[in-house]
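Participant: Pasting the structures here.
What follows draws every value from the coordinates through simple rules; no lab data is involved. The structure presented is a predicted model; accordingly, all values stated were derived computationally and were not measured. Cβ atoms are built from the backbone, for glycine too; each structure is taken alone.
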Structure I
């Protein structure tokens, strides 16, 4: 698949973004592009503030008008022979059990090895609502999070599923292993999440962030770790990882929010999207699917249980 990208995006700065660097602001607004790519565009004179070229370090003031041009770029997104663990498929949806380490869709600087590359190879019909970068992609999970995703095969199904996501009626249950012992058997974390004010690659609990609600339940406790189930009421970027870190229980293996010194040799956080449930777009019945823990996750639990 060959794509040509050309976009002109305009933004008006509101009070909550005053004194933020322009490159950081644009990286927040245009999440499909990295901050380093935004900086290159600023340096190459593709960004204006109040009709003037600026540096990446320019600090925003209220009412600033920002214009950014995404230049033409020919990008090949090639079908790739990558196996897919398809849990369920019909004319409207595909339920995929994504392995740890797989990126969901291509993005600047990462155009191969993604779930989308695999879907294209298997010649699946896919919705077009999210554009050519993200055909069929209704929602995402992080690269190093394993588990269930819904793929839409047509635009009607995509719109119906997106509406359920917006209304928080889709069941999304995760299994996670945290650091330290969680004393309460269950809890709810209702704290807003937004971009970290200093470390722009991270999310954080911030005052002006978007509403985020995570319900968690303790399944098992070990000497220094706790196994939990977590239900998402909202779906913010890194939500479970950020919320659990905020209450002092980061996920085991998390390279961004977890402990620097890891006991286990892991490729990423122990977080698995175990269950997903939704009203089928055309059948109009509730459907629910589960995926067992992947081998790398189960292996750690077996170690902790002394098997």
Structure II
């Protein structure tokens, strides 16, 4: 058995059914020590890859959630200004001034580690998830490239901090903007799509074993048909699992048995008012009737 196949089986044992293409890309990234860039629509399970990898490796997951305006202070480190001010006041009251005070307030004691710095200071390689990198601006993306190239960070007051271990880096992107060629060249790439029917059934069986087989087939068929409708936000795998858990909790054994319950349960799948209006009761019943 090749290592990449074993990796896929390890993921499956944790409830994540990865495609052969994704498994191979992840295996290559781990072997080469390169970041893995996962691109795809929201809800296809990109973030879950990092969570599952951390579980498989039995290591920490450190997450940097990207957003517009993200800067180095929030991603790498910043100083605890409130504690520094208190320390300065206390020193002044005690008659202490000058270099000794400055050296103390710009020491490890007052340093707040953010995800990037925290990741490279772990003794055991963590999984570093840089989530939705496409939401950050190009300036931050360029800075991130520098960090990922040599895994060291310079803090002017403390000097250069070199990685104790090299983290397993996973970046995700929903495709809201084009990423730079430089970042793409640095990474191993995989596109993550919604799972096939067989894969989604396997995910449901692993995550919600209490759902009977017949209902499981109906749920997956219904959700996959729902994704083909003209929706603002197509339901992802997590929403499918919520839907299945809700139906199982309500004691429903057949998706077509109770239209009122089915319509109410769509709260787990449809997350905008427009989508709820688009899938009226008759539409939901039609999709449920063809799901099997």
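Participant: Here helix-only ellipticity at 222 nm (-39500 (n - 2.57) for each DSSP H run of 4 or more, over all residues; to 500) was calculated and came to -14500; which of the structures I, II was it taken from?
Facilitator: Of the structures listed, the value fits II.
Participant: Computing distance in nm of label points 7 Å out along Cα→Cβ at positions 117 and 205 for each of I, II, which one ends up highest?
Facilitator: II
Participant: Of the structures labelled I, II, one was used to calculate mean count of other Cβ atoms within 10 Å over residues 141-148, giving 22.4. Name it.
Facilitator: Derived from I, not from the others.
Participant: If Cα Rg over 2.2 N^0.38 Å is calculated from each of I, II, which structure is the one that comes out at 1.25?
Facilitator: Structure of origin is II.
Participant: Taking 3.9 as the value of distance in nm of label points 7 Å out along Cα→Cβ at positions 45 and 77 derived from one of the structures shown (I, II), identify that structure.
Facilitator: Answer by label: II.
Participant: Still on this structure, please answer the following. Taking relative contact order in percent (Cα under 8 Å, 6 or more apart) from the coordinates of each of I, II, which one would give 22?
Facilitator: Value 22 for relative contact order in percent (Cα under 8 Å, 6 or more apart) corresponds to II out of I, II.
Participant: Once distance in nm of label points 7 Å out along Cα→Cβ at positions 125 and 197 is calculated for every structure in I, II, which label goes with the largest value?
Facilitator: Looking at the calculated values, the largest one is I.
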